[in-house]
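Scrolling down, you'll hit the structures one after another.
Read-outs throughout are calculated quantities, based only on the coordinates presented, and are distinct from any laboratory measurement. Predicted, not measured: the structure shown is a model, and the values here were computed from it. Cβ atoms are built from the backbone, for glycine too; each structure is taken alone.
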Structure 1
Amino acid sequence: MSNYANTADQAGAVIAKNGPSWNAISPEYVARMRLQNRFKTGLDIARYTAKIMREDMAAYDKDAGKYTQSLGCWHGFIGQQKLISIKKHHGSTQRRYLYLSGWMVAALRSDFGPLPDQSMHEKTSVSALIAELYTFLRQADARELGGLFRDLDAARDAKDAAKEKDLLNRIDNFQTHVVPIIADIDAGFGNAEATYLLAKQMIEAGACCIQIENQVSDEKQCGHQDGKVTVPHEDFLAKIRAVRYAFMELGVDDGVIVARTDSLGAGLTKQIAYTREPGDLGDQYNSFLDCEEVTPATMQNGDVIINRGGKLLRPKRLPSNLFQFRSGTGEDRCVLDCITSLQNGADMLWIETEKPHIGQIKGMVDRIRTVVPNAKLVYNNSPSFNWTLNFRQQVFDAWSKDGKDVSAYDRAKLMNADYDASELSKEADRRIQSFQRDASRDAGIFHHLITLPTYHTAALSTDNLAKGYFGEEGMLAYVAGVQRKEIREGIACVKHQNMSGSDIGDDHKEYFAGEAALKAGGKHNTMNQF
């Protein structure tokens, strides 16, 4: 018996048990509503998606070609449309996730208005966005299934048994729009207890994967800005453990933690690490400090002094009361951060880099994998990178090294559109196209994400529409640039009433009131023009 029929039979048994007063309740309608609302709570979602993510991680360990991808979201509707598009164009949501960007929450979701990515926004807005994303994804399920149910009724009315059978099969094998979300908790928004409390809210909203970074919470900067300040390893590990406790307390035992290191671009620390003995983790952290040797005679009032191997060392302290690392130690600090995080409860790594360069990433991953062989990365394919210029320069440098004539190109001006049709630019575009595949195969990247794609696409599309609509094109700018494309490309949103739930509401009205239902989808509904 199919899942649909079985669910209807179960509902029918409950209705029959409650006697004649429940006779107006249709078992089949109950089954439809249950199937349209498969996930009852955020924890249901977190447990379901954690299992998916763990299975994907195991598959990647066996075959690095099976990497995963996501795009960043700042609204539930944006996440919903991505998954609808994925199902439409690719037929499956397998290995496709969503990313919740703290940057976009700060810039677009704060009551304070647009904020920089410095953890100044309301921390509860993060868990609120997770809940919102899953509300929209569940509505996408209800909408698509509702269409299948309507088609099923039409097939039955037409006595088309073959069509009915096909539709029942599609209903029973329906693939949900609900997918894993990798959720950005920044640096935890406070101490380890604050991290734990916020992590619980995020998990209860549906998050199966939480990404946390090793910056100082109250000094946090965007990963691609200057002035980043890291914390000693023990402080960061306490927050990783806090997230794990939150997962386990809530029964999401296979929740995923991504430990992000910003050390590559962070030259500062707020505190000197506590150390018990030479060579321990605190001592290793302190070994990267920019120090000068002093004697009791050269020490000054207020100096902080480290005793290392019998030598007295004065770490360089700035007027901000921050301590400075030695130049050129970023990569070594990254590697130590990653190994330490994986050895203390993290599942994956995020190394924030200043450019998309496979060789750079691979160099660090190879060192990490000498200690943790199955180390895997989540990588930010960031809009903060100038991808065109970076890859054109990489090709220029590679060709120069190989002795190829590059005299026709000015390396500093490779962004110029005059180069767009050149062989160098075509090769750069080929490398950009294959970047995710190549980096996953060669540099251990399990998941590729773009943090801020819809921030930029919204700005670009709005600019195009505003330019034409408020100019000479007038209404044609909307019709030709938006609506006509929606119709011809089969964009579901062209029927915006349907997308907002109008048909779902009509179905419910019929369930509740039968022939007396006053439905919105009648012949006078202009949505029928589409």
Structure 2
Amino acid sequence: MTATPDTEVGAEEGRLQRRLGVGGLTAIGFSNIVGSGWLFAALYAAQIAGPAAILAWIAAGLLCALVALVMVELGATRPEGGGTVRWPLYASGRLTGTVIGVSVLLAVGATSAELTAIVQYAGYYLPWLYANDELTGWGVVAALVLSVVLTALNWFGVRLFGTLNTAVTVIKVVIPVLTVVLLIASAFDTAHFTDHGGFAPYGYGAVLTALAGGGIVYSVNGFQAPVDFSGEARNPRRTISLAVLGSIAAAVLLYLGLQVAFIGAVPDAALVGGWAGVNFESPFGELAVALNLGFLAALLYADAVVSPGGSAYVGVAVNARHTYALAKNRLLPRTLMRVHPGSGVPRRAMALNLAVMVVFLLPFRGWQDIVSVMGTMYLLLYLAAAVAAEVFRRREPDRLSGWVPGLRWIAPVAFLFSTEFIYWSGWEDLRLALPLVLLGVPLFALLWRTDRIGSLRAELRRGAWLVAHLLVLLLLSGLGSFDGAGVLPAPWDSLVVGAWALAVFPVAVRSGVREPAAPEPAPSAGSAAEL
């Protein structure tokens, strides 16, 4: 069934300015990935898994590569501002679109983690900003001021955004690489990889816990950013694929180097209580000071503003495209869909996101508290994209770009690993994250009663799989070995979760294929030739 284009959405999409090439998009992806994660994740991952945290980075890179291939195909086939939010609606209907939309709206708070990281490192010089492992009242005020400044810098258009972000990205490459080189050259003890409990002192199951609890998933999940700018990309079929895969490869290699350098450079005195007892408020900065690398320490504390600040800068821009897309989905008022004609920026959406960041800064005052929950929110987006890719492949095979061979098996594997990563986040995070996301169900019912678009029964058939999937995951998490009751011991709990995911995926795909497609916007005049 051919959908009737939403001309209002198409008109707003046409106001987006297609000015981003491969270099600008790759810088967006890399800058969004390498933020506060490089400052803290190596410490938290080592506390949870010891030297085996290296395996967690490799696993996260593999997940990103699989999901990225799905995103690349979708971004090349359906370039649209905030496309990652729109595809679940097109493929699986309004119930799925609303539930995923709620997770995306909540994930806007991830930018608050970058602001928290900036203030936490600034606490080295201004201790009244950070104390007792959390921001002080003045620290929260400083983070709020930063959120306003970054929103203002995004206010004036995509060209200025691309130029500033590329300059920041250069700094974000040089300083972490220099950190790896100097730490390895100054104090690298290979015995740290085998002593103090061995390579995996807390078991290999801790590697999975480190993925979310250690901030690893959060640290590498920014790769989707170029896809959300696909509506503003020149020749998206070529630029999106190169930008996404290139930014992932560069970032994962950098993170691996940082983890190895951290493990080898930690002073023996800090390991008296084992890896779980290692504690630094500013991990790499304090290591540099302990090793008498004063020049590096000064650079690190300066980069503590640049790196998370650059990621927060990109995050504000990406989140604006997400909120803009949620307005197109009718989850938010359509007035938030408006694109400013002069700048080509969805300014109203950006203003709403500023309010969301403020809300998240108040109750969550620590970096790890924010990223554990936010990482789960983003994984739901990847899970829904995998289903969308297979639905589109079956429903409209002629429209696929064909850039990604083997999409038939890549999509279910991406769905499987996204589900496992959600489960590995642990009960302590999921018991908060999943009920919040499931608030999308009553919200969907309320919105349907208001606009009554489509058949309620058809929408429930198309989206029931996601609700069931999240409820079962919540149940299994409570019974499992990742902060749960332990009724399902490892590794059997992960095997049960995997079997459940493989059973749900074909049901989700069939639900999307059998029902009529959700309306898509008409392509803008500027993009028709490129598609």
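Computed quantities for the displayed model
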{"quantity": "Top of 1, 2 by FRET efficiency 1/(1 + (r/R0)^6) of positions 171 and 187 (r between Cβ atoms, R0 = 35 Å, to 0.05), largest first", "calculated": "2"}
{"quantity": "helix-only ellipticity at 222 nm (-39500 (n - 2.57) for each DSSP H run of 4 or more, over all residues; to 500) from the coordinates reads -23000; which among 1, 2", "calculated": "2"}
{"quantity": "Origin of the derived value 43, 25, 18 (Cα extents along the principal axes in Å, for residues 43-106 alone; candidates 1, 2)", "calculated": "2"}
{"quantity": "When distance in nm of label points 7 Å out along Cα→Cβ at positions 251 and 459 is computed for each of 1, 2, the largest belongs to", "calculated": "1"}
{"quantity": "Structure from which 15 was derived, relative contact order in percent (Cα under 8 Å, 6 or more apart), options 1, 2", "calculated": "1"}
{"quantity": "Which of 1, 2 yields 2.2 [distance in nm of label points 7 Å out along Cα→Cβ at positions 211 and 475, calculated]", "calculated": "2"}
{"quantity": "Top of 1, 2 by Cα Rg over 2.2 N^0.38 Å, largest first", "calculated": "1"}
